[in-house]
Structure formats: structure tokens, C-alpha cells
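What follows is a set of structures to go through.
Bear in mind these aren't lab numbers, they're just calculated from the coordinates by the rules spelled out. If you're wondering where the values come from, they're calculated on a predicted model, not measured in any experiment. Cβ atoms are built from the backbone, for glycine too; each structure is taken alone.
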Structure P
Amino acid sequence: MEKENNIGRLLANLHIEQLTPMQTTAIEAYHTSKDMVLLSPTGSGKTLAFLLPLIQSLQSDVAGVQALILVPSRELALQIEQVFRQTGTSFRAMSCYGGRPAMEEHRTMQGIRPQVIIGTPGRMNDHLQKAHFDADTVITLVIDEFDKSLELGFQEEMGAIVRQLPSLKKRILLSATDAEEIPLFVGVGADHVVAKLDFRMAEITSRLTRYRVDSPDKDKLETLYRLLCVISNGHATLVFCNYRESVERVTGYLQANRFPCDMFHGGMEQPDRERALYKFRNGTCPVLVSTDLAARGLDIPDVEHIVHYHLPVNEEAFTHRNGRTARWHATGNSYLLLHREEQIPDYLPNAPIPFLLPDVVPAPAKPRWSTIYIGKGKRDKLNKVDIVGFLYKKGGLATDDIGQVDVKERYAFVAVRRSKVRQLLTLIRNEKIKGMKTVFEEAK
């Protein structure tokens, strides 16, 4: 009964009324099995399925790190850390990943003394090898998107991590697709029965409508532009390409034709990736062109359209891409752009519905929001209340003029009604926020 009450409090903090059948089953299996493999579609709530029972299992009287969560990307690490904090528990978690100084993370470890560390395999292994935290207290290992980690070549690093955890008792593996085999070094099921839960046949397919869009030209840029003019209209749309160079080329073409969009791929600097994702989430940039990096682990709510500019490399990639829409109980649309030399993949259960573009398409719709960059953040003791109050008082904005506010360590982003941006920047140009002089500018 105590655990049920605990789950209830955590859900209340997350503003979630009830768990899904998958989450309920997974939580029960977590507490009754030593190891668990959970397969469930993207967007079905796997993070809560392991995070809630993990929090329940943490011991307040044990000093040191009790659980490690391995993820294939820094975006997924940050997302899990954010959800952990939103549960309102007294336990502490932090994320670790490449692209920032390892010593800075070490100082954070020494300062907050986390019970849970979430990180990419390379950076996690670096901290373990340098003994930045005591590995002897770690009893739980979670590998999220384990098939992707194996695909990206993290096997050696993950094996090294497992070998440095002498007290490991529980292993949890999660993914939207199954791996042909789990490497022996992970140790799942090595000396005991593992609970394998397969929820991949969920109802998501019934909420997703698939279309095919024929392109008269092998270079599908113009067809993509015309399609987006028809379907986007401010609705969040993800366009997937197979290569970074293609992402940049497609984005450049759309922007040259005054279509509001941004790009996202692994070759970008982390601040640029974070800015692109934030502008996509807050509606400033309704179209995001990306590699398959955006197909997993990103918490992007309310994506209505998925466009496959390039055919996905396999069925798993197709599944993960489409999993960005039709999340939870929402509906969504998926579009395959095809030239006459391209064939519909054999793994599609039914032929997509032909989508005919009109002869004349509307002009690109202008987004309602624009993003303002503020050069101060959490380390400057700046929070959302400070920002909103400042924009009301000094910027002359009303409640309806301010959208999503996101405060990072060193800076902050605010969604502001586009029609009010010029006046706002004029009013606050020489103002101080919370007594601090800083930069206010429109994020490009």
C-alpha cells in the first residue's frame, strides 16, 4: 500500500491521472523480477515505466550513487533528468554526456551527491575510470534504447561499464524494437529468469494514417516544399533525411523559399541543437528537418506530421520515426515522398493512401511565436517567475503574449508573440533583469 501511495504522489506531481496498462505491468515486473526487458512503441511512456519503480527502490539511508541509466544521446539523458526532477522526489539525479567538460560534471557530482546518474556510455565510462563516484554502491543499471546503443557501436564501452559495477543486482533494458540478441556482457538472464515484456503491438498503428506523395523529379525539394505548404500551417512537422548533408541542403532550400524551419543533426554544436529543439517545441519553428537522431528519445509533444524525405534504412527506423507522432492517444500522419524509381518498402502492412497535391499551394504560414534569448540562467539564480514578471513589467506584455519559458544553466529562452517582438526588444534593451545587465535578442 505504501508503494501505491508513493506512486500516486509521483503521478500527482507529474500531473498524470493514471498509468497505462504497459506501465502498470512494467512496474509490477520491476519489483518482482531481478532483470527486465521492456519493448514498447516510441511515445508509449517507457520512461515512467522504469523511472517510477526505480525511484521507489532508492534508499534514503544509503550514501552514494545507487543507479546508472545509460542512453545513446545527450538529448535523451536531459529528458530523463527533467522527468526525474518533475516527480518532486527528494532524491537527486544528474546527466552526463560529451560536449562539455567532464570536470564540470565531477564538481556537480561532489556538490549534489546524486543517487542516480544518467549518461551516454563514453562519458559514463570516463567518470568510472577516473573514480569520480563510488561504483560499489550501484545496484541497478538501466539501458534505455538498448538496441540503438548497440547499433551505434557502444558495445565495448557498455561492457567496460558493467565490469566496473561489482555490486550490480538488477538490469533493466528498454527499446521500441527488439535486438537479435543481447550481448553476454550485459548479464541479463545469465543466471536467472528475465521478465521480457513485449508491448510493440500497441494501438499506435490504428492512430497513424500513412500517405504516399509522388515526386515528378528525382530531386524532391520542390515536392517537399509544396507538401509542407499544404499540411504544415503551424502544425509541428518533422522531416527526416538519411544524411547530415541532406538535412542542411533541405533546410537551406526551404529557408531560401521563406519557409520557417530549422535543422537538427549530430554534427551540430550542442547549443545549436538545443536552440533548434526549443524553437520547434514552442512553435517558433513549426518544421524541423533532421536525421534519425530526432527519431528517438526526444520529448516533443503534439507532432502532427512525419515526412520521410528519404526512405528509412529499415523497418526499425521507420517505426521510430513514425513514433514521434500519434503519441499516447493522439492521432498523426506519415508521408512517404517517392520518385518513380523508388519502391514502397515491403515491411509496410498496407499500401499508403495516395496524397495528391493541388496545382496551386498556399504561401508558407507565419508562426505565431518568436523566441527571445536571455543571456542569464539558473546559475545566475534566474527562474521562470523572474522572467515572466520582468516581461510583464518592463516589456509591456500580457499573459497571452508569452508562451513557453525554458531556463538553462547559462541562458534562457522565451516564446513571445511574434507581433510583439520588435516593441519588446526596444523596451527592454537597456533594462536589467533581477538587477543584472544581460543580452536580450531574438534567437535565430
Structure Q
Amino acid sequence: MHTKEDRQGTIYSNGDLRRLILPLIMEQLLAILVGMLDTVMISGVGEAAVSGVSLVDNINILVINIFAALATGGAVVAGHALGQKNREQAGKSAWQMVLFLLYSSAAMTVILLALHKTILRAVFGQVEEAVMSSAVTYLIITGLSICPLALYNGCAALFRAMGDSRTTMYISLLMNLLNLVGNALLIFVFQMGVAGAAISTLIARTVSAVLIFKLMFDEKKDISFKGRLTLRMDFPQVKKILYIGIPNGLENSLFQLGKILLLSLVSTFGTSAIAANAVCGTITNFNILPGMAINMALLSVASYCIGAGEFEQTRYYTKKLMRLTWLCISAVSLVMMAGAPFFLKIYHLTPETGALAVQVIRYHAIMCMVAWVASFTLPNTLRAAGDVMWTMAIAIVSMWVFRIGTAYFFSNVFDLGLIGIWIAMTIDWMFRGICYEIRYQRGKWERAMGRRGGASG
């Protein structure tokens, strides 16, 4: 990692942060567009197709989040090694992370494809038959992209650990272009509907995975796979990665499982609510887009600083990037509140579905300004320090008690429908944010590496 020290002796100058964050924002924008393009183009096929795709996307995200969390574990361990100026150790940790991702994602793909009907019926058994048919088609085809996407996420996390987010931005641009062209041809020219959207997504993800994997063999980079390929697992290395990756993966997967359980509740509100929820799930991603990008930057920055033993600088960058996140999200929230009716015009929604979507988008925008940063940005510093067990416990408890518990309460007692689901979600945000702030201020996260005997020794 090549960083510059400014006159205050900080590791990262404002220019360094700018070069890291701006490509990440663009990358997040492009990543969101992948899902949005599918939804917009499929909307021309009908609301049943939109609903089926959105339901499967939540299952896919559950699986993908597990591997993204494991990639985070590998990136944190590699980042610690880079902070200690140990490129050899960083390279070994990186390859072991990718190898584990390949093995585990291949196994998950087999399981998902073998049990796809059982999974869909168990989770979404109450949906209309047309919705279920679309869901089956989309799940089978996109399930084949789990392994390539896990590989891509692992390598992308390593590029961010090296402070190189520009490369991943360009590859994400390629992924979107491939997906756009594939959708146009397979949906509109060859009239393949849901299958066309799924195939174009599979192709885009596979090509991007192969390309970024090839780039990891550049010996000039701080982390390189050159000369480190092996099919044997180095279990001491894997253990360090899993120490961070498993709690983070468990947190993310249970979080997504909670969303799927709530989708079962949403499905009882009718196809209109399912479609509105699907569209809102895509559009509201733009609201938190800058925050997601800065979160990834903070994870990389904090991992490097902690590896170097610079805890004061870790605190400095945490405060600085949290402030930047709030300013960016607040600006986007104001745009969302004003422009919600106009953004929805790109979808083919009924008046009832559109009105419900506007209500949800505006509420989400307000609560992003109130509670999102403490709930989602701050814990990245804790994770970078290896303080993952506590963050996992808080997130899981909060999800089951507040997000799921209050959602069913609002639905059954107050009959709030879809908006009640989103209100419950933001109550979960507020509780977790308070807990993370208390943990951070007490400073126990600074001793997490010491309790584990170092991150990358």
C-alpha cells in the first residue's frame, strides 16, 4: 500500500482517502445498477416476474453475504500484515482466503441447486404460482454464479485492502455493461424473460471474476498470488481469517435470513406489496450508496492503522469518515424525499403500488439521516480490530427482537402492512447504533488483537 504522510504525520492524506473512496462510490453505484437493470427490464414482463426475481435475490444475497463476510476476514488479516510491512504474510493470507471461498462456494452452489424447490416452497410457499415459476427459473440460473461472485468479492476485498479501488471500479463497470447488453438481447430480442435476465447476470459475474483473479498475479502489487497457488488449506491461516469472517458471516447471513422471514410476512400483504417492497429495496440502495462505499474504505484504513499499532489514527479516521458518511447520506436523503415520485416512473407500477413505494422511500430517507451511520459505519472499525464476537451478538439480538419481533407486532396488532416492516427495521438500526457507540467509546476493541495474539503473525 502506498500512502502519503501529510504535515500532521497521518498515514492517509485527504488525497489518499479521495482516491480510495470516489472509485468505491462509483463501484457501489454500478453494483446497484446491476440489480436495478434486472428489475427495470423484467418489470416489462409483469409484476409476477418482478416479484419472483426480488424474492430469489434475497436468497442469493443471503448466500453471497456469507462469502462477502469471509472475504472481509481475509482482507482484514491481509491489511494487518500490510500495516506491519509483511507482504509475504499478506499474500499467503490472501490466497488462503480465496481458496476457502472457492471450496465453500462450490459446495453451497451444489446444495442450493439440489434443494431449490424445497427452499422456495419453505420460504415463499404462499405466493402466487406465476411468482413461484419466475422464482424457480431465476434461482436455478443465478445459483450458478455464486462461485464466480464469491471469487470476485474475495479479490475485490484484497484490492481495497491495498488501497486500489480504481481497478475494482473498472471491473464493476464492465460487469454492468455486460449485464446491460445481455438483458437487452435476451429479454427484448430473444424474449427469454426472467431466464434472460438471469443468464446475462451469470455471464457478467463470471467474466468479472476471471478478470480480477488474473490481475491478482501482478508481482508489483502489495498482495499477489504469484508463486502462492496451492490446493491445500493452511489451517492456522484459515483460522485467523475465520475468526473474523465467521462472526461477520453469521451476522450477515442471519440478518439476511431475517429479511427473508419478513418477506414471508410481506407476501401475505399481496402482490402489490411484494412489488413495492422489491422496487423500494432497489431505490433505497441509492440512499445508502455513499455510506456503503465509505464503510469499505474505513475497513481498509482501520485495518492498516491497527496493523501498524496506530490506534489514535484509527480513532481519527473513524471520526472523520463517519462525519463524511453522514453528510453524504443526508444530501442523498433530501434528494430521495423530493424525487421519489419521479424515480418510480421508470417502473411499470400500478397507482396503488406506486403510492406505497413513495411512502416507504421517504420514511427510509429520513431515518437514514437519524440512525444509519452509527449502526453501519462505526462497527467497521470494531471489525477491523477483530472485535467481532460482540458486534455479532448485538446485531443478532437486535434483529430478532426489534426487526422481526416488532415487524410482526406492527402487522398483527396495528395492521400497518408494508410500512410497519420498514419501521421495525429502523428501530433495529437505532438500538444497534447505541450499543456500538458505547462499545467504541469504552475502547475495549483496541485490545482485541492482543487477546488473539496478533492478527497476522
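Laid out as a table, the results:
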{"item": "Mean count of other Cβ atoms within 10 Å over residues 93-100 - structure with the largest value, from P, Q", "result": "Q"}
{"item": "Read-out helix-only ellipticity at 222 nm (-39500 (n - 2.57) for each DSSP H run of 4 or more, over all residues; to 500), computed value -26500, structure in P, Q", "result": "Q"}
{"item": "Distance in nm of label points 7 Å out along Cα→Cβ at positions 29 and 285 derived as 1.5 - corresponding label from P, Q", "result": "Q"}
{"item": "Label whose coordinates, when log10 I(q)/I(0) by the Debye sum over Cα atoms at q = 0.07, 0.12, 0.13, 0.14 Å⁻¹ is calculated, return -0.38, -1.11, -1.27, -1.41 (choices P, Q)", "result": "P"}
{"item": "Entry that produces 22 once relative contact order in percent (Cα under 8 Å, 6 or more apart) is calculated, selected from P, Q", "result": "Q"}
{"item": "Mean count of other Cβ atoms within 10 Å over residues 53-60 from the coordinates reads 23.8; which among P, Q", "result": "Q"}
